[in-house]
Structure I
Amino acid sequence: MRRRLLFVLAGLLPGLALAADPPTDIPNPQPPQRLIEALRGGGYVIFMRHAATQREGADQVSAVMGDCATQRMLSEEGWQQARALGAAFRRLDIPVGEVISSEYCRAWHTADLAFGRYAKNAALNFEPAEDYTDAQEAAMRDRVRPLLAAAPPAGRNTVLVGHDDPFEAATGVYPEPMGVAWVVRPGGPNGFTLLGQIRPADWAGLR
């Protein structure tokens, strides 16, 4: 869903009007180091797009849940990326509570390699189409937003491992590249606020 949504997300991100090609960032994003400092105290949701895959392209039309052979899979780079992510969380003392993944193999493989645990949730899945209808975009939006808005237990962060299109449907922001992590603060009048992103290459330089 690289085409951007042609509507304003019901006040979810005040001031971020989604035109034909809106910015891929958010107003006043926090830099990665500041995000890490916040995450150490818990209370946030981290949406991670799955790690790098062997190829690009939509597979949601033909993918069968439970059959990895019908889906895009992590590449060797993706396996290393996911392991490095988990190591960074441990090195940086970022507390993790729930780890929730889509049902796609590349997502739960990422979660397993990084954190050693996960719970699958179909709410993070794609709709089965390449060009989504308004109803399909709304369905993804309405499934993902509650996960982004759910406050984790005190002192913990929730990790969601999912995909580009459902995240864009929920927020109006396209998450790239693969492996990028968006930090979300739950609560407030709009349900949640996007604070900023941490790209795969950023983790090594964070303290």
Structure II
Amino acid sequence: MKNIVILISGGGSNMAAIVNTAKRDHWAEKYGARVAAVISNKADAGGLAFAREHGIPTAVLDHKAFASREAFDAALMALIDQHDTPDRPVLLVLAGFMRILTPGFVAHYAGRLTNIHPSLLPAFAGLHTQQRALDAGCKFAGATVHLVTAELDHGPILAQAVVPVLPGDTADTLAARVLTQEHLIYPRAVAQLLQK
């Protein structure tokens, strides 16, 4: 059984999309995979309740309790690696996890650490992507699923979805339209990784 561990910081809508797709499409039978845990760096992350309601073990590791980014990442790795064995390798999925990870952490999960970003990478890496797309006069926006590397939002692209920028769009309306596509492409990209 392949264990999927999902990291969140907030509402967890992409996590929920993956959990629902895994159940609907029978990932356990098809790919020998399950969502083994959901971990958040924030105790009030709304996605934790969803995970618990679906019988998924949860954990909270508050980054503010650590003196350094490296110390937090080391503790996070120890928590994740409880689900990582030679016959059950962890696929680590960042789903709105709002922490920049250290190079050591990224190297530890190289090739099995994914993220979703609300832009058509390599354009608009980092924050405030929708407003930046609007300010640049873009006609299209979108989302990208990628493997995580030490360079922020620049890993190999696994999937992308494109949405039009409509007249009168605000950052919020554009973000909402992009989010509906995120919920479609992230589970698909994870399923493709599970088949490798």
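Computed from the coordinates by the stated procedures, all read-outs in this text should not be read as laboratory data. Worth saying up front: this structure is predicted, and the values here are computed from it rather than measured. Cβ atoms are built from the backbone, for glycine too; each structure is taken alone.
When relative contact order in percent (Cα under 8 Å, 6 or more apart) is calculated for each of the structures I, II, which structure yields the highest value?
Answer by largest value of relative contact order in percent (Cα under 8 Å, 6 or more apart): I.
Comparing structures I, II by distance in nm of label points 7 Å out along Cα→Cβ at positions 62 and 174, which one has the largest value?
II
From which structure (I, II) was distance in nm of label points 7 Å out along Cα→Cβ at positions 102 and 134 calculated, if the value obtained is 2.4?
I
One of I, II was used to compute FRET efficiency 1/(1 + (r/R0)^6) of positions 78 and 142 (r between Cβ atoms, R0 = 30 Å, to 0.05), and the answer was 0.55. Which one was it?
Only structure I yields this read-out.
State the single structure among I, II that was used to calculate helix-only ellipticity at 222 nm (-39500 (n - 2.57) for each DSSP H run of 4 or more, over all residues; to 500), giving -11000.
II
Comparing I, II, where is distance in nm of label points 7 Å out along Cα→Cβ at positions 54 and 70 highest?
For this comparison of distance in nm of label points 7 Å out along Cα→Cβ at positions 54 and 70, the top structure is II.
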